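Taken together, the values in this text are just the output of simple stated rules run on the coordinates, not laboratory data. For clarity, every value in this text was computed on a predicted model and none was experimentally measured. Cβ atoms are built from the backbone, for glycine too; each structure is taken alone.
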Structure I
Amino acid sequence: MTITAKPSPDSLAILLLTASTNRASGEGAQPLAPGEYSALAARLTEREMWPSDLLSGDVNVAELLAGITTIDAARVHELLQRRAALGPLLDRVRAAGLWLITRADAAYPERLTRVLGSKAPSLLYGAGPQTLLATNEGIGVVGSRNLDDEGASFARLVGKTAAGDGCVLVSGGAQGADETAMRAALAAGGATIGVLGQDLARELANNNWRDAIAAERCVLVSAVSPWAGFNASNLMARNKYVYGLSSVVFVAASDVKGGTWAGAVENQRHGWTPLYVRDGEGAGSKTPAGNRELIAAHGAAAFAAA
């Protein structure tokens with residue numbers, strides 16, 4: 001679904017079930033989380049049904065959900081009645097120059113569902129060319145916001161190399177390693193995917209990436225509302241989407257705590273994507289503690305930049 005398109009019946013059902021419509025705190029049913037929707041989708045697949053079948057009113061939802069303890073029929077029924085609230089959301093998305101796709105849309109990146117399985121987001125808001133999301137040659141970069149010179153040089157090197165190899169640079173769009181790598185890829189003539197965990201609409205309005213988006217060399221995506229502010233859980237979830245969209249990920253710098261660390265450890269636990277961690281060499285080189293621990297205790301491959 002583009003910013004001007006009417007959602008297909010399957011996409012409409014997914015949006016009703018999972019999209020945040022800026023409900024007042026504590027009011028109305030809570031939209032299904034990615035794992036909850038995945039459980040429902042798996043049950044629909046088992047029955048050779050589609051999400052749109054839920055719109056007919058003919059499905060025995062309670063029977064369909066039998067054994068799925070986190071979802072009840074009343075919640076699903078209430079969510080499916082949100083059409084009046086969904087319309088203003090879609091209008092607001094269009095007015096902001098954004099698009100919205102669901103797992104039922106052809107533009108949704110197949111790699112996300114293939115790699116992440118039930119942890120893949122049910123929908124993505126975005127700005128920029130959706131075609132970049134179809135890449136199978138994404139090079140991911142993750143790392144701390146506060147980079148030393150070595151970390152920044154490494155992030156720039158990966159970004160420049162990805163562009164030179166014709167690969168799409170995938171990162172989180174935040175200050176530090178993310179933005180450094182993305183800017184380097186764009187400066188070298190490459191393309192980027194920025195996976196945001198907050199403030200997608202503000203990033204677009206602030207013109208941070210607009211020139212690259214206009215040139216069709218950058219796409220920004222978010223699995224949460226484009227107007228959602230800081231939320232630690234959303235930022236942590238964003239990390240896994242960087243891994244899901246990448247064929248390989250490089251860690252520029254990590255502490256032994258925080259988002260970069262947690263995302264890398266989660267990736268290693270699930271075996272989603274090959275992980276390489278900067279390992280400084282030479283006199284005076286300072287490898288961050290998290291980098292060393294990821295290599296020593298979590299099976300990440302050491303990578304020393306030439």
Structure II
Amino acid sequence: HRDPAVEGGWARLVEACREWDGPSIISQELFSPASPEQVDTAIADLAFADVHLVYTARMLALQIPAAWQEDLRNRFSPRLDEFVAAVRHPDQDRQGLGRMFWSMQDATEVLRRWGRDLPRDRVHVITVPGRANPPDLLWRRFATVVGLDPDAFDIDGSYQNSSLGAAEAAVLQRLNLALNEEIGWPLYGEMIKHHLAETLAGRPGSTRIQLGRDDAAWAAERGEEIIVGLRKAGYDVAGSLDELRSAPPSPDAPPDAPQAPVEEQLDVAVEAIAALLLRISRLRRGVRQ
């Protein structure tokens with residue numbers, strides 16, 4: 001599916017920035033994989049402005065499960081172990097999931113492509129704080145970097161990117177396999193990504209998705225390489241690069257990622273069916289009205 005608004009969208013966005021007399025924030029994570037040629041075009045098109053680059057970085061051991069969940073919400077269907085294998089060995093990944101992951105999550109490489117012609121003080125890395133910190137700390141860091149007053153905005157009702165638990169993710173993964181892309185993206189996006197997945201993410205008491213011991217150890221080592229690369233590059237950092245560091249797993253940690261019990265997956269599946277039927281019922285009532 002290709003949204004008809006895509007055609008000419010970048011040119012319209014650039015023109016809107018040109019006409020606006022204040023700062024413009026263009027925020028889209030899918031710009032990360034842009035090729036050097038695409039980056040050159042984007043920077044050249046925005047040459048009328050003082051361009052800054054802002055990249056939000058997160059601990060790799062947490063970002064890998066988060067990226068897997070996001071892929072599930074977008075109709076992909078690998079198991080967690082398959083996704084992690086693709087990330088660890090992208091050259092052996094036939095689906096390209098590993099290469100896509102690194103094109104967005106290797107902060108040193110993304111910033112090298114996007115920031116190679118920008119002064120170092122105009123390339124900003126915002127580190128995602130740990131869970132023990134105030135929930136608005138990430139927002140405050142971002143607002144400070146882009147020159148906004150963080151207290152001038154009410155973020156109490158802001159969108160929460162809730163995480164799926166292990167059982168919820170397992171059900172969504174199996175649902176994607178069963179659907180096999182037989183329904184179009186607009187319907188999938190409305191019913192599954194933006195309704196079912198969000199409903200399941202709100203279930204209380206879900207088992208958190210974690211990497212197994214060996215994968216967590218590898219993620220800690222690979223994350224350290226990213227920290228070293230960012231520190232060497234000398235970019236402006238909001239937060240601390242130490243927040244990207246994960247401790248090596250305990251020798252007693254399970255070797256494989258914990259699996260959700262089948263009984264729990266069955267409970268999730270029943271709730272998923274109910275959520276979809278209720279959604280269909282509401283939509284039909286809306287049409288009749």
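Here are the numbers for this structure:
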item: Read-out relative contact order in percent (Cα under 8 Å, 6 or more apart), computed value 16, structure in I, II; result: I
item: At a computed 3.4 (distance in nm of label points 7 Å out along Cα→Cβ at positions 14 and 190), which of I, II; result: II
item: For 1.03 (Cα Rg over 2.2 N^0.38 Å, calculated) the corresponding structure among I, II; result: I
item: Source structure (of I, II) for helix-only ellipticity at 222 nm (-39500 (n - 2.57) for each DSSP H run of 4 or more, over all residues; to 500), computed value -12000; result: I
item: Mean count of other Cβ atoms within 10 Å over residues 54-61 from the coordinates reads 13.2; which among I, II; result: I
item: If mean count of other Cβ atoms within 10 Å over residues 198-205 is computed and equals 14.2, the structure in I, II; result: II
